[in-house]
Structure P
Amino acid sequence: MASSLSSRKLSSPRFDTVEITSDTLTGRGGLALFSRYLRSIEIFPHVDRLFGSVRKNSKGLAVTPLFHQLMCFFLDGTSRHLVRFDELREDEGYAAAIETRSEAMASSHTIKRFLGAFSWPRIWLFRRLLLQLFLWRLKLGAPQAVLLGIDAMVMDNDEAKVRHGVQPTYKKVKGFAPLQMTWGRFLIDSVFRGGKKHSNSGDTVAHMVRHVVALIRKHYRHDVPIVFRLDSGFFDQKLFHLFEELRVGYVCTGKLYDDIKAYAAGAPASVWSSYHTPEQVWRYFEFGDRRGRWKKGRRALLTRPLAEGGQWLLEFARPDTLLYTNLGMGEHIDVFLQAAGLAHWTRAEHVIGLHHGRGADELVHRALKEFGNEALPFKRFAPNAAFYYTMAVAFFLYECFKEDVTEPVVPITSYATRLRRKVIDFAAKIVRTGGRTILKVTRATWNQLQIPTLWELSRSPPRFAWA
């Protein structure tokens with residue numbers, strides 16, 4: 001047996017030496033699909049219209065290829081350091097994979113100068129682009145109701161030295177705290193801020209909400225139900241009044257003041273109801289509440305978990321949660337929900353379900369951090385903001401790419417790491433012959449990733465149109 005296992009016929013061939021090949025090879029063959037997708041949705045003419053004036057010298061690279069390379073850099077994810085661009089500039093295979101001439105590849109200094117050239121008026125244009133991308137996907141998805149989340153995301157830059165805007169955050173690290181609005185898996189609007197800004201700092205949230213609601217009503221449907229869900233950092237009568245004025249719904253976590261705790265402790269068992277899901281069980285009761293300076297009473301629900309993850313909780317491990325909402329209060333939002341066939345959204349059980357679904361909004365922040373990077377590379381605030389917003393746009397397009405192209409092989413709920421390992425990181429050979437450029441992959445990759453299907457999907461996605 002031993003002799004048969006060691007026979008020359010069964011042993012693997014061993015290398016005798018190593019040499020350089022003149023073939024054009026890449027280990028990031030899947031970037032060709034993303035690169036083709038970016039060009040096929042026709043977003044770059046709009047990018048050039050918004051940011052083309054950043055280019056000051058005709059001798060340098062144009063704005064469009066710089067954005068193209070930055071978006072591919074984010075999806076690649078091999079390194080988050082800008083010096084990575086110097087390495088990529090020497091890699092002919094990488095340049096060929098993203099359909100870029102080697103001499104048109106940007107260096108790290110080019111990227112630093114480019115992002116450093118952004119002034120605040122131009123930086124705010126990123127928000128316009130994000131919202132237009134949101135309207136594009138909103139029209140494609142055509143939902144009966146628009147469910148939005150608002151929250152602050154802490155970006156840990158604790159190890160950064162002398163960074164403008166890196167300040168102590170509520171998570172006890174120093175960093176930035178951008179205010180972000182989400183829709184499903186998408187980040188649709190954001191205000192980049194220093195770390196000391198709390199969730200509802202100033203009137204930023206109010207301006208953001210007014211603008212987004214106006215865009216949805218104007219460019220999608222004037223009567224579509226819009227519902228916001230928020231945590232206790234946004235527990236503010238002024239915000240509630242704004243939502244009611246704009247005829248939108250809200251579900252917001254409240255604060256458990258002593259009088260409410262006493263009221264809950266004395267509530268008879270007859271007022272409590274149960275709400276079940278496959279994994280969780282809650283007890284709840286609803287009442288009307290009017291805080292000291294409020295001009296009107298609002299609907300409140302006090303919830304108490306009895307079971308979580310299929311296991312019953314002991315009494316001391318049942319934290320109460322207080323929710324405030326205008327759903328089911330006979331306001332305009334109820335009329336919109338009724339017309340859309342969503343009258344059940346006003347029921348107490350669904351309101352609780354909406355609140356507990358807020359965890360999905362926070363997963364968007366986690367996905368953005370995994371896709372990009374929390375630690376920002378510049379010392380000045382404006383270049384870091386430009387870097388952050390470029391990352392946010394790239395993240396939005398990455399989510400679109402999953403939905404439009406890679407869904408046959410990777411679930412759209414996958415994080416960036418899984419998509420990179422499955423779809424992006426495969427070996428390919430680029431061959432130029434007869435005036436054609438051909439991307440060649442192994443038979444195993446061809447079959448496992450359904451390359452013909454992905455290639456056709458990347459060539460014919462829905463086109464991006466400015467609303």
Structure Q
Amino acid sequence: MQQTKATSSRRRGRRRGVEIRPGSVKQARLQAGMSLGQVARDDISRTAIYFVETGKAKPSMETLQLIAERTGKPMDFFLGDAAGGFMPAIRLAELERLLATGDNAGVVAVADHALSQNPEADTAARIKLLASMAHLRLAQPVVGRRLAADARVHFEQAGNLEMVAQCLGTEAQGAALMHDPAALSIAEGALTTCRSLKPMPKAIEARLLRVLGHSLVHTGRWDEAITVYEQAIDATDVIQDLHQMSLVYAGLSLAYQETGQISEAVRYSQKALTIQEMLRDRLSQARSLNNLGWLLVRIGELESARRHLTQARAIFEEQGVETRKGDILLSLSELELAEGNLAAASSLAREALELSTRLGETAIVAESHTILGRLAARQGRQSDADAEFAAAIASAEVAGGPRLMEAHEAYAAVLESRGDLVAANQHLKQAISAYHPATPAMLESRIAIA
């Protein structure tokens with residue numbers, strides 16, 4: 001009786017049904033080899049499915065989505081050209097559902113098909129924005145950023161500033177993944193646009209605070225990043241998306257790591273990882289595993305670090321993703337270096353260098369050269385070390401952000417160990433010039449690690 005009561009309460013207030021292609025529900029059920037009861041399960045009656053199949057009733061959008069899930073068919077299989085004015089809303093609802101459940105490949109597939117049908121301009125722009133978010137989660141920043149920019153152009157022309165802010169936030173995410181220094185100014189513009197709205201959409205502000213925090217981390221402004229992330233956490237009541245919250249925690253972990261607060265960095269990295277494991281967000285999980293593994297290298301827990309970093313690399317290879325894979329390879333190189341395995345460390349750093357050079361990831365290129373310079377110095381190959389550091393500094397100047405400071409710091413430590421104190425001091429001064437907010441204590445700590 002409880003089931004009948006729950007069902008009737010959900011159906012109270014009859015909703016307008018969706019026009020579907022005649023015979024499509026029965027066709028989908030038979031192709032899936034399912035009975036009426038198997039499609040209906042506990043939350044739809046078999047009679048309702050029968051009435052929909054025979055055209056005696058129209059399904060609600062919720063019911064149609066359940067039928068699509070259970071028979072393994074896309075929504076367009078049932079809609080064809082019959083949905084008329086409901087088609088845009090249904091397509092967008094389906095994309096939002098897929099994005100919320102982490103089916104990013106599904107979002108891309110449905111969006112591509114929907115765009116091929118030449119929807120009207122506003123719907124097309126909304127589809128592109130949702131698709132751009134999925135591409136970013138799949139570590140495809142070039143496509144994701146382009147789609148978000150295309151959508152923004154439409155919303156700017158339409159005067160829809162709320163959607164402009166959302167598009168700018170997504171563009172900033174893409175730019176950050178591409179190591180483009182413009183990410184910070186784009187993120188700031190997105191937040192300014194959002195805050196100009198009356199009333200201000202708090203949920204969008206919370207998301208854009210997270211994006212701005214990431215951009216600040218990428219440019220090495222870690223204290224500012226922590227402040228912005230904390231503002232995002234204060235907006236927890238409007239951040240309903242666990243995926244977003246996990247990214248806030250991951251960003252906080254990176255910022256605390258760079259300010260030398262390792263215990264806080266570990267705590268937030270573990271919180272991010274817990275959410276990502278629950279959501280089965282494999283790529284975000286891999287990035288958090290890499291971050292936590294690198295932290296464990298820093299505090300000397302090498303066996304645990306190897307487990308985390310090996311798992312992170314396996315996930316990237318399982319997903320077939322190359323973007324930012326160099327970060328994991330360099331963490332593994334640092335691990336091998338910490339264990340005294342210089343040949344393995346060099347091999348991993350060169351693999352990262354080759355991959356990041358091909359992908360145009362100049363920040364990772366710079367870090368790869370820095371590690372190779374440190375390795376050459378440890379092996380007594382001074383001319384090779386000098387060449388690697390020269391390449392690291394050149395790449396870091398292109399990439400911007402904290403990599404330039406790191407390269408100068410590491411080279412200063414190598415030169416000091418040679419006894420060339422004049423040159424060491426020159427590079428230490430250049431490190432300070434590259435990043436003014438860094439404190440002397442931080443610089444000494446980073447040089448000691450190098």
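With relative contact order in percent (Cα under 8 Å, 6 or more apart) derived from the coordinates and found to be 21, which of P, Q does the value describe?
Computing relative contact order in percent (Cα under 8 Å, 6 or more apart) on every structure in P, Q gives 21 only for P.
If mean count of other Cβ atoms within 10 Å over residues 104-111 is calculated from each of P, Q, which structure is the one that comes out at 20.6?
Numbers: P: 18.0; Q: 20.6.
Matching structure: Q.
Comparing FRET efficiency 1/(1 + (r/R0)^6) of positions 176 and 384 (r between Cβ atoms, R0 = 25 Å, to 0.05) across structures P, Q, which is largest?
P
Figure out for me which of the structures P, Q the number -0.35, -0.52, -0.84 belongs to, where log10 I(q)/I(0) by the Debye sum over Cα atoms at q = 0.14, 0.17, 0.22 Å⁻¹, for residues 144-207 alone was derived from the coordinates.
Values: P: -0.43, -0.59, -0.86; Q: -0.35, -0.52, -0.84.
Structure of origin is Q.
Which structure, out of P, Q, was percent of Cα pairs over 16 Å apart, for residues 296-415 alone calculated from, if the result is 60?
The read-out comes from structure Q.
Given a value of 17.5 for mean count of other Cβ atoms within 10 Å over residues 112-119, point me to the structure among P, Q it was derived from.
Derived from P, not from the others.
Given -11500 as the derived value for helix-only ellipticity at 222 nm (-39500 (n - 2.57) for each DSSP H run of 4 or more, over all residues; to 500), which of the supplied structures P, Q does it correspond to?
Only structure P yields this read-out.
Give the label, chosen from P, Q, of the structure having the highest value of Rg/Rh (Cα atoms, Kirkwood Rh).
Q
Only the coordinates and a few stated rules stand behind these numbers; no lab work does. Note that the structure is predicted; figures quoted are calculated from it, not measured. Cβ atoms are built from the backbone, for glycine too; each structure is taken alone.
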